[in-house]
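Dropping the structures in below, format is structure tokens.
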Structure I
Amino acid sequence: MIIPAVLVRRGKYSVADPLFVEERRPVLVGRKVRRGAEVGDIVLVNAREMNRSLRGEVTRVIGPSDDPRNVYEALFASIGTGRTFPPKVEAGAEAVAGKPIGERRDLRHLPTVTIDGDDAKDFDDAISVERLADGYRVWVHIADVSHFVEPGSALDRQAEFRGNSVYLPGTVAPMLPERLSNDVCSLKPNVERATVTAEVEVSGGGETKSAVAYRSLIVSDARLTYAGVDAFLDGGGETEQSDLVRAAYDLSRRLKTGAARRGKLELGGREPEYELDEDGVPVGSTTRRSTPARELIEELMVLANEAVARMLSGSNGGVFRVHERPDEESLETLGQRLAAVGMQVEPTPENLGTISQMAKSDAVNYLILRSIPRALYSPQDDGHYGLALEHYTHFTSPIRRYADVLVHRALLGDEAPADLPTVAAEISEREYRSAICERTADDYTLMWLMRDRVGEDLEGTVVSTASFGLFVQLETGATGLVHVSKLPGWWELEESGVVLSNNTIGASYRVGDRVLVELIDVLPLMRRAELRVVKRL
């Protein structure tokens with residue numbers, strides 16, 4: 001097995017300590033098979049079992065472990081993906097790049113824009129919106145990846161294996177080669193692009209009146225950014241295609257109101273966003289929360305995804321985005337935990353959003369998230385609990401999600417894979433592993449950015465408790481541990497699982513408590529930050 005590891009010295013032996021994989025046993029590496037790797041380097045090791053221990057040889061030297069870019073390469077390797085593709089796949093992408101686009105509905109006359117982050121390189125989706133006397137007409141244009149990626153081709157097999165693109169700070173392991181993902185399929189401005197369009201008519205109240213989908217030809221008039229659109233909507237700037245943007249925003253507000261009315265689960269949350277230097281190394285981080293521009297695109301994508309799911313419902317070949325309701329046992333546990341942190345409510349599938357709004361706490365939102373199942377891909381159209389929709393699928397991101405490619409094929413009449421349930425299960429698992437990889441990269445990066453702050457006091461919130469201590473999310477976004485050995489006396493985890501208490505002195509810490517902590521030590525590669533409580537806040 002090939003595993004990422006960091007080379008360390010143990011006495012007179014070189015040992016590779018595995019990174020980011022389930023295998024934790026060290027791998028003994030002989031001097032002759034180190035391929036020039038030095039102690040402290042991250043390497044890929046071909047490890048094999050020998051006399052109940054692991055021995056191996058270095059197959060690739062990635063580089064020094066104190067460089068985040070090398071750590072990201074190891075993370076990609078930990079889930080069997082990477083930034084490069086086999087030559088046969090690259091050749092396949094080049095071969096189909098010039099494929100004639102065929103007959104399509106010509107929508108080049110429509111005012112059309114993309115709206116993405118400042119650093120986006122692959123543009124899956126573009127929008128056109130016009131006001132009607134009694135509502136809106138929306139065209140959601142999605143890159144026609146299925147036109148270029150033939151079922152069973154080397155390109156297709158690689159995309160299915162990867163399942164999705166994986167985004168780490170400043171880098172990406174794409175699902176498709178760059179010739180397609182960043183070029184031929186990407187909806188860049190002022191060039192003709194082959195797309196699949198979901199055309200939806202929406203009432204003034206935000207209800208879908210009709211929807212059709214078809215292959216199309218578009219030209220994006222402008223590549224807009226979230227920041228630019230937010231500034232325009234806030235009255236602080238101008239934007240291209242301002243009438244389109246204003247109409248899209250007005251519609252998104254109506255859709256958002258409708259989502260709240262039907263019971264969409266809104267848990268907020270925050271994601272780190274990184275500032276990179278010219279070499280792609282993180283030098284700072286900020287917290288990204290939802291903004292009107294992001295919500296605009298999110299609401300229109302949900303509109304298109306639901307419309308396409310309705311078109312596919314009852315037919316063979318599509319995969320749906322399924323999110324099950326939380327079960328009674330999970331809700332009962334959540335109720336106990338909420339009571340332990342001072343919220344006397346009885347959780348139901350219908351009131352979790354209300355509880356979140358009452359609490360206004362990321363820590364409580366985390367407890368709620370732990371109580372609901374994760375969303376999956378399935379051939380069965382079983383609805384999406386979190387969005388409060390009876391029908392839902394993923395149609396809008398085929399450049400970076402294989403599920404969307406399958407949806408496009410089903411929508412356009414292509415034959416479905418014979419083993420569709422297996423494929424759906426596999427891409428669900430790939431998505432889960434990719435999410436862990438991305439989350440691990442965030443944990444590492446946020447700690448790496450704190451490496452010079454040892455000894456400082458930082459504010460934070462207790463987000464989890466265990467028998468061995470408190471996990472505190474810091475103002476930097478990183479989460480560190482206050483070990484019980486750093487607390488006075490004897491502490492026990494209460495039955496609820498969210499309160500650590502010391503009955504002798506009558507003290508306790510619970511999820512949601514605000515604290516000031518000292519950063520004692522930080523080990524980014526281990527994703528470990530050691531903390532000490534200075535005082536409560």
Structure II
Amino acid sequence: MNVVLLLARLGPMPLRRLVFGAAVSALSSAVVLAIVNRAAQKIAETKSDVVDLWMAALFVVCVLLYTASESWMVARMGADIEEAIDGVRVRLLDRLRRADLWKLERFGETPLFDSITQSCQIVSMNSQFLALSLRSALLIVAVLVYIAALSPLAFLLIAALMAVGAVSYLRLGEALNERQEIQNRHEAGLFESVSDLFDGFKEQRLNSARSADLNATFAGVSATTTAARNEVHLHGWQQFVFGETAFNMMLGVIVFVVPNYSSTFGQEVVKVTAAILFMASAVFGLMQSMAVMAAADSAARRMIELEGQLNELAEPAATAPPLPLPEDFHVIRLEGIEYAFPAPAGEQSFAVGPFDLTIRRGETLFITGGNGSGKSTFIKLLTGLYHPLRGRLTVDGLEIGPGRQNAYRGLMATVFADFHLFARLYGMDHPDRAEADALMRWMEMERVTSVDGDRFGRRDLSAGQRKRLGLVAAILEKKPILILDEWAADQDPHFRQKFYREIVPELKRRGLTIIAVTHDDHYFDVADRRLHMEEGRLSEIAVPRPSAGEGGAP
């Protein structure tokens with residue numbers, strides 16, 4: 001089972017503890033059965049109404065031993081499985097943060113969120129059933145051994161019935177799993193319809209035909225999902241009823257079949273019947289645990305598979321020995337850099353480059369071009385997030401290979417067009433409060449939110465305000481290169497002018513190398529150089545004479 005494989009990653013000790021606890025619990029339960037049968041037999045034989053204190057004491061000891069071992073086993077199992085989940089989750093996140101961006105974009109977010117959150121939760125919630133399954137299985141074995149000691153014939157018949165029943169039960173379980181997979185696919189379609197409604201709410205409200213079609217599609221998918229769920233429920237109950245029927249058949253065999261073939265069985269029929277009834281809780285517990293464990297095992301499988309898949313997504317820099325780069329660089333050069341996106345057979349891929357470019361320390365570069373011209377791809381190549389197919393990238397003559405990739409990226413602070421505003425200022429344990437407050441005033445955000453320790457007080461803001469906070473965070477990083485992708489696109493006219501006429505010149509005065517993707521042609525004169533992108537090719541266009549501007553800075 002995959003849950004066992006997950007647990008085995010902690011080493012052999014957790015599995016040994018699990019087996020030991022389950023064995024003690026099962027054995028003590030079986031001894032309780034033997035004591036009860038023996039005490040009942042003694043009372044019947046002696047017609048005595050006096051309690052055998054030694055046997056009663058042994059009974060109490062075994063019950064306490066069962067209680068202690070069962071509690072310890074489940075608690076220890078829960079702790080071990082949580083430790084295993086934590087280890088896998090940490091490894092998944094570690095591999096994820098080191099993944100190659102392009103591969104990760106193709107891989108998608110859904111399986112990542114599913115395995116890192118939902119699958120971990122499913123395994124965590126159902127981990128105790130692994131311990132109970134093992135205990136139930138061992139208890140069944142112990143009771144069967146006890147029955148074999150009472151009547152070998154009864155043991156053979158019961159064991160044969162249980163073997164046939166187990167095979168049939170597992171086959172029913174496989175059919176149930178197939179229907180659960182079908183149900184999961186239908187539910188994915190249902191969630192897709194709900195997502196379309198929420199994400200495209202405005203569009204469907206403006207188009208009655210689209211709205212009606214969306215509603216009809218949702219109703220159809222919902223009906224199909226309901227039918228699939230009914231199939232799952234039906235097969236689940238069929239499997240459970242079959243288990244109960246097989247158990248009842250065992251009782252029938254003991255009472256109506258075995259006495260016909262054993263003349264001495266009449267003396268043991270009560271003991272064997274009691275043993276089977278005693279075994280009922282273990283049998284039904286095992287049936288229930290197997291049904292629950294199927295979901296946990298599937299979740300554990302997804303977690304284990306994702307770990308291997310993320311290994312394949314790793315970029316070369318993730319395993320290369322780190323090499324340093326000087327922060328006080330002078331020149332970055334792109335020499336013959338080319339990149340092309342893979343395309344299906346028969347289709348032409350989108351390619352950019354070759355790029356031959358020199359970026360000097362302290363320059364302000366504006367990247368312009370239409371939508372789809374390749375600006376974002378160029379930025380990802382420049383930042384090292386995409387790896388070029390050909391060409392070389394150097395800093396002061398040092399080639400940026402896998403070993404220097406992290407050091408090179410460490411020179412840059414960014415605010416991408418689709419940037420994420422983090423919950424806290426990661427990597428800045430103690431940001432300068434005075435500087436942070438001054439930046440918030442500079443960005444005209446002091447009345448909206450504030451920097452509290454290493455967090456922003458509010459993040460539920462407009463796109464433009466969030467980008468201002470993103471720029472505050474980028475400046476606080478104190479990196480020599482600042483890369484801004486369509487930063488001013490979401491700003492109002494007042495702050496857009498402030499950004500170009502005041503903020504950019506001041507950041508340049510502080511020595512930052514600024515590379516900004518922009519469409520604001522009224523402010524091209526702010527740049528030292530303008531690079532224009534068209535159909536994946538980069539060309540330099542003369543910058544107009546800068547206009548006079550004024551403004552202060554913090």
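Name the one structure among I, II that percent of Cα pairs over 30 Å apart of 68 was derived from. Source structure for this number: II.
Comparing mean count of other Cβ atoms within 10 Å over residues 180-187 across structures I, II, the highest figure is found for I.
Thinking of I, II, which structure, once mean count of other Cβ atoms within 10 Å over residues 36-43 is computed, gives back 14.9? Label of the source structure: II. Which structure, out of I, II, was helix-only ellipticity at 222 nm (-39500 (n - 2.57) for each DSSP H run of 4 or more, over all residues; to 500) derived from, given a value of -9000? Going label by label, the one that fits is I.
Taking distance in nm of label points 7 Å out along Cα→Cβ at positions 12 and 508 as the criterion, the top structure among I, II is II, with the largest value. Figure out for me which of the structures I, II the number 16.4 belongs to, where mean count of other Cβ atoms within 10 Å over residues 52-59 was derived from the coordinates. The structure behind it is I.
Looking across I, II, the calculation of relative contact order in percent (Cα under 8 Å, 6 or more apart) that yields 12 traces back to I.
FYI, it's all coordinate maths here, none of it is from the lab. Please read all numbers here as calculations on a predicted model, not as lab measurements. Cβ atoms are built from the backbone, for glycine too; each structure is taken alone.
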